[in-house]
Each structure stands twice: as C-alpha cells, then as structure tokens.
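Listed next: structures, encoded as structure tokens.
Each value in this text was obtained by applying a stated rule to the coordinates, not by laboratory testing. Everything quoted here is computed from the prediction, not taken from an experiment. Cβ atoms are built from the backbone, for glycine too; each structure is taken alone.
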Structure 1
C-alpha cells in the first residue's frame, strides 16, 4: 500500500517539499554567513524531523520507511557495497596511472578517520531516510516510478549547491557536480525500489561511496594535474568533472543490473 492517497497525500507531499525548501534556505544562509555555519547540520535535522512527523501523521510506522530487516539479503547488500566502494577507488588508481593525479602518503590519524566514518554513517542514514525512504514512497502512486526516483535524486543533489557555491566552483563545475550526484541519487533510488523498498541497499552504496573517498584522503594526499573539466574542481573531486559523471553512471549501470525487481 502506498504511503498516502488522493488529496491528503498531495497535501502531505506539499508539506514535504516546503520543508525541503526551508532546509535549503537554512543551509544556504549557513554557507553565506560564516558565523552561522553551524546551521548546516541543523538544516538536515529540520528536514528529517519534518518528514518523520509527516510520515507518522499519515498512519505509518517509522520502520515502514524501508528499515524492515526481513527485506534484507546480505549477499545483495554486500555486492552493492562493493560497487560503491571499489569503483571510486578504481577511478583514483586509474587517474594516478595515466598521470591525471599524483598520490603521496597521507598523515590522517586513525581516530580522525574513525570519527569521519561515524559522521558518514549518521549523515548517510539521515539522507537515505529522507530522500529514498520518504520522498520516493510519497511519490509512488502519484506519478510513475521513473519520476518517483528522479525527483528525489534532483532534490538531494541540489542540496549540495550551497556548498559548491561556497567552494568557488564555476557554473559548469556546479552543473557537472549536480549531474553526477543526480545520477548517483538515481542509482540509490533504483537500489531502493528494485529491492523491495529496503533502505539498507541504497545505504550500502552511499556509505561505501563516501567511505572510499574518506579512506583515500586518509591514506594519500592526492594532487590533480589534469583538466578541471575532466577531473573536477577542488574540493569536489571527482563529482564536478566529466570523470565524476562517468563514475556515477557506472554505479547506476551496475546497480540496475542486480536489482531484484
């Protein structure tokens, strides 16, 4: 059964989009005003709290956001995890091999990496709950499955715009970055809808993807010498470059092939 129906469903979904706009506004303010940077984390918590309230008010349990363990197959989860982990690592190795990048030994302390992993777990779980667990299911039944996957992917990708603008990326780099993240979001949506609406599958890909770049940053200092159009712009390597788009397209292609339904 779908999360909502008829006019009530559209009203709830409308409130969800309004909450997203509020979170985006708070996030933008956080990056514009340095002294308010702490609001960045607050914005995603506002969005999470809002969609959880909407979900509960529609008569659903939190576990129905895709957290049921009986829908989970560990072999498929591990396969998706490896896709999210290995493809970014292979991309960086390829860049070093063809001299688009240079790698030197890093000096990140183990506890710093550990804290980074904890942060990744929490942030990924929150984002997957919002954009796959809530928004996709809220859209199912009100539009076709393709739009139900694409719209939340665009919303999720666009939430990174304030960070990209603050980082000084050009309009082209931002466009490529949003394109890369939208494709990655579609892959996460496919993993969710294609595997009995179980949130742990997109979580596995998303966590592994972020983990891969965290491990690389901890072990090595990567300097890029290739064209920014190709490799991306600091600090948004590789998403803001053509290789980032190709990376996420590869993740999408493999995710699509191993979906259950």
Structure 2
C-alpha cells in the first residue's frame, strides 16, 4: 500500500476515533440513540460512541429551580389575589431516559403543570389559610405536580410560595380587623386588672376595719413616700377620728357656754 494512502487512512481513523470520545461530568448523563433507537444511558466520565451512527442527548441530573410567575387566583371566599412561587426539581438518574422520550420539553412541562396546579390549589382555600398555612398549600402543590411529572422521570423536591399580593381594599379591611382585635384584647386585659384591683382593695378594707391601726400606718407610709420625692410642699394627714373628736368637744363647749349665759 502506498505510504501516503496509509497515512491518510490512519488520519481518517484517528479523526473517527476522536469524534467518538465523549466526556460527561459527575452531574451529567448521556442518553445514547443508535440509528434513532434508544441504546442506553452512559456516564459520568469518559466513554466512546460510534460517530455518525450514535447520537448523544445530554441530561443534567442536578436539582434545578423554576420561578413560577405571579398567578391571579380567586380564593374560596371570593378574594382575588396574586401568588408567585419557586419550584425545585431534578431528573431521577435511573430514569433519565423518560425525561427525553416521554416529553418534548420537560422544563416547560413542569412549569406549566406548576402554574395550573398553584392556581387550582389556592382557589380551594380561603384567604386566611393562604396567608397562615402556606406549608399546607406548598405540600399540596408539590404532591400534585410530582404525581404529574412522575411518568417523565422527574422528582419535585420542594415548592415554596414567595409572595401573596392582596388588593389594597382588602389590606385596609384586614388592618381594621386586626386593630379591632387588639383594642378588644386591651380592654379585656384592663377590665381584668381593674377586677383584680377591686378584689384586693376589698380585702384591704376588711383588714383595716378589723385593725384600725393599719390605716394610721398606711398614712405614715404615704407621708414617707411624699417626702422621698423632694417636693417643696408637704402634706400632713390628720386622722379622721381626731377630727371627729375635735368636733364633739367643740359642740360640748358651745352647749356649756349657752347654758352659762
């Protein structure tokens, strides 16, 4: 064989061999089709396919995120709100073939399923549940979308509602409701405090009736408290019994003088 022909043949064989070498990273897999027929899944690492006969479709098995755009929904109590969320999904490594063969564009299919499911689930709950029980709604959306995408070899790992937009009129109504609830709670607490104080005062009055000296001690304590505040005015409290006794003496003296005259 001519040396030039041999060199050309070797060069063509080398190019043929090089074109068949494929490398996939640890998080990548290669779905191999031979003449249009599914062969197997290869990777990760280095492997060789037949050029021009085998075709490789690369699949990423890492967890990916999809931002679900704001969806307008009507809750069970007829309130129109807008909800957006984020979805986490991944292709199951052992079922990567399904993500290629069962659905044309698995990312778009997951997004459309999540959007529709989010609207439906929000519409089945009242506004208070949407605001307070997001975990329940998140789990329900994840459960439904995962059931839809299971035949495609896709696992829905998590769904999280990011924001709930409420109409301004409803926000004002909710603010008024919250303010009324707080005012009611404050009045109840104040009423309970006054009730407890009245009971304590009643007990104190009964104790003072049985022991009048306690009243005098309380008056002296009040004088001490007034003096401790460095006030320029000093208030002297006179026992009521002393005032009553003085009045009686005055009346007796007036009567004696009337008799003398």
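Taking 13 as the value of relative contact order in percent (Cα under 8 Å, 6 or more apart) derived from one of the structures shown (1, 2), identify that structure. Clearly, the read-out refers to 2. Of the structures labelled 1, 2, one was used to calculate mean projected area of the Cα convex hull in nm², for residues 40-79 alone, giving 6.2. Name it. Value 6.2 for mean projected area of the Cα convex hull in nm², for residues 40-79 alone corresponds to 2 out of 1, 2. Among candidates 1, 2, the computation of helix-only ellipticity at 222 nm (-39500 (n - 2.57) for each DSSP H run of 4 or more, over all residues; to 500) that gave -22000 used structure 1. A value of 10.0 for mean count of other Cβ atoms within 10 Å over residues 176-183, calculated from one of 1, 2, originates in structure 2. Assign the value 19, calculated as percent of Cα pairs over 33 Å apart, to the correct structure from 1, 2. Computing percent of Cα pairs over 33 Å apart on every structure in 1, 2 gives 19 only for 1. Look at distance in nm of label points 7 Å out along Cα→Cβ at positions 48 and 208 for each of 1, 2: the largest one is in 2. Given a value of 4.7 for mean projected area of the Cα convex hull in nm², for residues 112-167 alone, point me to the structure among 1, 2 it was derived from. The value was obtained from structure 1.
A value of 10.2 was computed for distance in nm of label points 7 Å out along Cα→Cβ at positions 64 and 248; which of 1, 2 is the source structure? Of the options listed, only 2 reproduces it.
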